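Given below, in the form of structure tokens, are the structures.
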Structure P
Amino acid sequence: MITAIDTSVLLDVFGADAKFGEASARALRRCLAEGAIVACEVVWVEAAAAFSSATAFEEAMKTLGVGFSSANELTVRAAARAWRGYRTRGGKRGRVVADFLVGAHAMEQCDRLLSRDRAFYRECFNRLKLLDPSAGLAPT
């Protein structure tokens, strides 16, 4: 089982978020027990920005057991289709392409996504299996 992880969950754990930190840490441990956890380049960049150095970030990711997984061409095409569909349905530009790359990476290259942004991913990636730590991890 390969779980893609979203930035929000990583930041919950790294920052010991008062509201979501413990639930996100439990979810991370559960996913690790069930297989591998990976982050695509978008998540890698967003999470790394919370650290003072690349070394500190890489150590933290290694400690958590999160690996790097870059998007392939199939994933990029899926992200483009999802973005186009979203904009065609009247979606606002407030959503950035990065969100679509995260969702497409999880859908095309992994078995599921661990994220608290359930509504967005459900709307734009209806085939994607989601785990939400703030909802008790019931797959959606």
Structure Q
Amino acid sequence: MKLTVWNEALDLFGLTHSILTRIDGLDFKLRAQILDATQSVSANIAEGYCRRSLNEYLQYLNVALGSSGEALTRMTGLRKAGYVTAEQFEEFDKLHYAIENRLIALVRSLQSKRRSGTWEDEFKESTAAYAPQAH
């Protein structure tokens, strides 16, 4: 929950939802696809991290990047079709751009850890706090 890009991806979903709910007459399927794409960004970041395998984490981050590109493409289409205002699109694009760049930086960082062998595939946190408590 401390990962900035994950939090920003959640913000992107919230922003997209806010924009799309103001559009009358938008096709239900298109609305669902855009929301799915934006929600997929944060979900894939989280799922990849929870896999704890560096290769899987990188794979999921790349899927998140793909979903990010899909969301941008769909919002660009809505802008060109006149459903989204220039101001709404600018707000979306600014946050999307930040997320995309953070994702790319995270991928590069993890690739560097893979090359240097500094990624740890196991949890180092103490498990004492999770042990069953005697009553």
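Out of P, Q, which has the highest value for distance in nm of label points 7 Å out along Cα→Cβ at positions 33 and 113? Write down the numbers at each step before the final one.
On the way: P: 2.5; Q: 3.5.
By distance in nm of label points 7 Å out along Cα→Cβ at positions 33 and 113, the leading structure of P, Q is Q.
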Given a computed value of 26 for relative contact order in percent (Cα under 8 Å, 6 or more apart), which structure among P, Q does it belong to? Q
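Here helix-only ellipticity at 222 nm (-39500 (n - 2.57) for each DSSP H run of 4 or more, over all residues; to 500) has been calculated and equals -26500, so which of P, Q was it run on?
Working: P: -16500; Q: -26500.
This figure was derived from Q.
Quick check on the output: 19.2 is mean count of other Cβ atoms within 10 Å over residues 57-64, derived from one of P, Q. Which one produced it?
On the way: P: 14.8; Q: 19.2.
The correct label is Q.
If distance in nm of label points 7 Å out along Cα→Cβ at positions 17 and 81 is computed to be 2.2, which of P, Q is the source?
Details: P: 3.0; Q: 2.2.
Only one of P, Q returns 2.2 for distance in nm of label points 7 Å out along Cα→Cβ at positions 17 and 81, namely Q.
P, Q: which one has log10 I(q)/I(0) by the Debye sum over Cα atoms at q = 0.09, 0.13, 0.17, 0.20 Å⁻¹, as calculated, at -0.34, -0.61, -0.87, -1.08?
Details: P: -0.24, -0.52, -0.89, -1.21; Q: -0.34, -0.61, -0.87, -1.08.
Attributed to the structure labelled Q.
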Comparing mean count of other Cβ atoms within 10 Å over residues 1-8 across structures P, Q, which is largest? P
Structure with the greatest value (metric mean count of other Cβ atoms within 10 Å over residues 41-48, set P, Q): Q
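Of structures P, Q, which gives 2.5 when distance in nm of label points 7 Å out along Cα→Cβ at positions 25 and 49 is computed from the coordinates? Could the numbers behind the result be given before it?
On the way: P: 2.5; Q: 4.2.
The read-out was computed on structure P.
Here, each number is a calculation from the coordinates, and none is a lab measurement. From a predicted model like this one, the values you see are computed outputs, not experimental measurements. Cβ atoms are built from the backbone, for glycine too; each structure is taken alone.
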